[in-house]
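Undergrad: These are the structures in question, set out in turn.
Every read-out reported here was derived from the displayed coordinates using simple, explicitly stated rules and does not represent laboratory data. These figures come from a predicted structure and were not determined experimentally. Cβ atoms are built from the backbone, for glycine too; each structure is taken alone.
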Structure P
Amino acid sequence: MAVIQRDPAAATAAAFDLIIVGGGIYGVMLALEAGRRGKRSLLLEKDDFGGATSRNHLRTVHGGLRYLQALDLPRFFESIAERRWFLANFPALVHVLPCLMPLYGRGLMRPAIMRPALLLNDMLGIGRNRGIAPGQRLPRGRVVGRDIARSLYPQVDRRGLKGAALWYDAAMPEHQRLLLELLRWACALGATALNYVQAETPLLHQNQVRGVLANERLEGRDLEFRAPVVINAAGPWCRELAQRFDQDHPRLLRRRLLLFNVLFRRKALSDYALALVPPSRPGHTYFVHNWQGRLLAGTGEVLLADEDKEPTPRPEDIAAFISDMNDAVPDLVLGEGDIECVYSGILPASASGKLAGREVILAHEEHQGPAGLFSVSGVKYTTSRRVAEKALKKIFPSDRPKKCLPPEAANSRRWFFTYDWQAPDGWDAGALRPLVEEEAVMHLDDLIFRRTGLGENPRRAKELLPRLRSLFQWGDPRWQQECERVHALLHARS
């Protein structure tokens, strides 16, 4: 059975082929791909699985349409293939997302430009539906006229409207469940995953990795874990960890770019996701996602100063974001009071301050560092599995992955809670007990924010707290602390 069994003491006595530091999407995919190669991995996460950048994205699985603009065909083909992988393996968690971009006859937003671009996208992506169930297949893109554009998106700015580009991508509305089902799959293939365990220093012998010394944060114990390979997949902290384990490697995270998305207390503008360009900022495209009928918009970008360690968008950044939204949709009239949640995370930026274009896979031995130490710095959620595949091919070149499917339960739609779901009278929270027992839930906020979508609706989350107490054997002081953690997180995201 695919469960995440948290037993740090047992892991200290086990023999692993590799240790992965970081429990975001890149660490999880490394554990999964290691399992497919018959390797036994140990994944260490200092907080909770998928709790940082991996949780705060736009919940889309993008193909490579954007890369055609720059004729970046390698990234285009990678994105197409990885989107297909998600659609084929997780039909209950990843579905087709129709997208619409209004066209106004200026710049690239012209029918004459988008029509051949969509045709080329379909021609080059001809294998996009291979192995995908009929209900999950992506139709061809096309340019539609003004009348259809207005019917699909009633609030469209009609001044100068020429039509709209229509194409298809993919979305993962239950994004917490997707990451956890990936991790459960990895555990079914032999991985061990420990949250709230922080890797402190590498264990070395004659400059060869032998494992890591880590701190079990819940009890404050120091533990040693053994493996001949350690992969640093610590996301925003990967450069810092590389420096602590070996030396500074600036290219792992040359600069830090804060990306943020905003969920508004508004109904979605359309059944389609919308690509909108504010007239005042013609170089920036916002993606307005129809997430469970709500308006989720992104992505804002802020280049961070070195001293900003765990920042959130400043009030002026949020104000500029809202101004752009109102500029793109003149009668939208959004205000700060319409904000439900702000989701922010850090990704690597290039020297020029733009989002980095490529992942970095670094073997520290090639730079006079310890043998067996590797660092992986990724950029896109969509291509995380492909990057893991590249890294493991570099580390274990003779091993080939076996074909396997995720556990059947991964697509059972278990523990789905939509934004509007309300607990009915007499609802028994005991239905969540298997989730608590099988997925290493150590804190109440693990359950509410990172195992389910219960925390997406803040008002509902607060109302549910008393009904969740029966799931835990905590006394009054601990329960109060756990509730305070939840309230603090809800406040920080609003």
Structure Q
Amino acid sequence: MTGKVYLIGAGPGDYELLTLKGHRLLKEVDVIVYDRLASSKYLSLAKEGAKLIYVGKKSSNHYMKQEDINQVLVQQAQAGKTVARLKGGDPYVFGRGGEECQELLKNNIEFEVVPGITSAIGGLCYGGIPITHRNFNSSFHVITGHLKDDTSKHDWSSIAKLNGTIVFLMGVSNLQKITDKLKVNGMDPSTDVALVQWATRSYQKVAVGNLNTIVEEVKKKDISSPSIIVVGKVVSLQKQLNFFNPEDKELYGKNIVVTRSRAQSSQMVSMLENLGARVIEAPSIRISEIRDNQLEAEFENIRNYHALIFTSSNSVKIFFDKLTRLKLDIRCLWGVKIYSMGSGTTKELNEYGLRPDFEAEKYVSESLCDKVENTLDLGAKILIPRAKKAREYMIDRLGKNYDINEIKIYENIVGDISESDYEFLSTIDIDYITFTSSSTVNNFHNLIKDRNIILPITAKNISIGPITSKTLASKGYTYIQSEKYDIDGVIDTIREDIRLKNKGV
């Protein structure tokens, strides 16, 4: 059977500006075809086994031509797949969505369009500019700024006489031509103009000027594509209505790589972005559940255990997923003491309505073993569901005085860095790379080596703790180790390094 294609507008860039329908479909489809303007964080919604196809669409440097993209959609649907074509902004606002739908129709393939927030409106909003205001305009006009040498398609004489807000999309490389054409055709050179680059994202930039000065302002702020150009009186409201201003935030201008799995990284990514950083997700590991019935069998005897040790948020999630599949709940843990390794693990337990009896002060096995030995009677029976290939230190140490049952419930396997994030790793200056386990170090090292990516020597490696630091050293990397062995500690380490750098230390 022939599949179906959904053209989904991803919005102007902020992950949370996707529609509810788009969010649901991304979790259901077999294939996601995505471009450069759609946040790579949406890929974390993909179901297990979904195919991800990057088609690029960077200005003047297309990873894949439009005709080839059309054929990808047709071929995947003809293979019986449900396909999400994830497009920045709205599919029908200069997104060539109409062309893609026509190609699907020609091949008798069913399609559906899920509108998105166009950057022409949402992007300006985040730049502090309302596209309409009754004191200034009664209309707005969205025009392609992607001009060829022959600009006869644009009636510049009519455009220059418009009283409404004028928005040019994909026009930053032609900014000089656009301003010149407007002035030559009679628009007042003092007319307000602004550009918003990477609108709604933590690394958004805004330049404000007029038809005479905007080109120079853009050069000063080093603004390039993707950017929106807006011309009109509403630009005068920018300073007054600028509710979103990442340029004032502590980590603004810093490019930070997060190497955790997509399933784990959301909290860390959000914290960094809220501080103004640009985050490049490079998930060098992926969490894979080990599906056997060993743990399920132990649920019948769970009350025979004196203690249950969770060493990571992953172990918590998988443990309780298995519990739910067996139609059991937390009541079966009555009387069993719960130990947690670190605040991240504790937060995950809290999501299931549980507070651990004891939490290790540091995110290392040594600290958790100290806590167990100080609070649990010798000979107690302990269940430890944890990762395959985890350090043997805990088992060896606790096994001397306790009855230990260790069950491997998941493993860290090599992750999949998206093509768009590989592109960012190759083209932007990285300031910090965060590592939260030895697996992230080993896998990230191999992944970038395989792609011949050379990171700048100025990039600083941030280690979550001594075990990760040891692995970094074994690979020949220098590093800064977090004093607090958790995500908060990693971020605090970056912030402190920047403070010291700003002081000239």
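Undergrad: Taking Cα Rg over 2.2 N^0.38 Å, for residues 174-445 alone as the quantity of interest, name the structure among P, Q where it is greatest. Spell out each step's value before the answer.
TA: Details: P: 1.17; Q: 1.43.
Looking at the calculated values, the largest one is Q.
Undergrad: Taking mean count of other Cβ atoms within 10 Å over residues 286-293 from the coordinates of each of P, Q, which one would give 14.1? Intermediate values should be presented prior to the final figure.
TA: Details: P: 20.6; Q: 14.1.
The read-out was computed on structure Q.
Undergrad: Given a value of 23, 57, 20, 1 for P(r) over Cα pairs in 20 Å bins from 0, in percent, point me to the structure among P, Q it was derived from.
TA: Values: P: 23, 57, 20, 1; Q: 20, 46, 27, 6, 0.
It was calculated from structure P.
Undergrad: Given structures P, Q, which gives the highest value for relative contact order in percent (Cα under 8 Å, 6 or more apart)?
TA: Once relative contact order in percent (Cα under 8 Å, 6 or more apart) is worked out for each structure, P has the highest.
Undergrad: If you rank structures P, Q by distance in nm of label points 7 Å out along Cα→Cβ at positions 38 and 222, which sits at the top with the largest value? Each step should come with its number before you reach the end.
TA: Details: P: 3.8; Q: 3.0.
With respect to distance in nm of label points 7 Å out along Cα→Cβ at positions 38 and 222, the highest-scoring structure among P, Q is P.
Undergrad: Continuing with the same structure: For mean count of other Cβ atoms within 10 Å over residues 14-21, which of P, Q scores largest?
TA: Numbers: P: 21.8; Q: 16.1.
When mean count of other Cβ atoms within 10 Å over residues 14-21 is computed for each of P, Q, structure P gives the biggest number.
Undergrad: I would also like to ask the following. Match the computed value 5.9 of distance in nm of label points 7 Å out along Cα→Cβ at positions 142 and 382 to one of the structures P, Q, and report its label.
TA: On the way: P: 2.3; Q: 5.9.
Structure Q accounts for this read-out.
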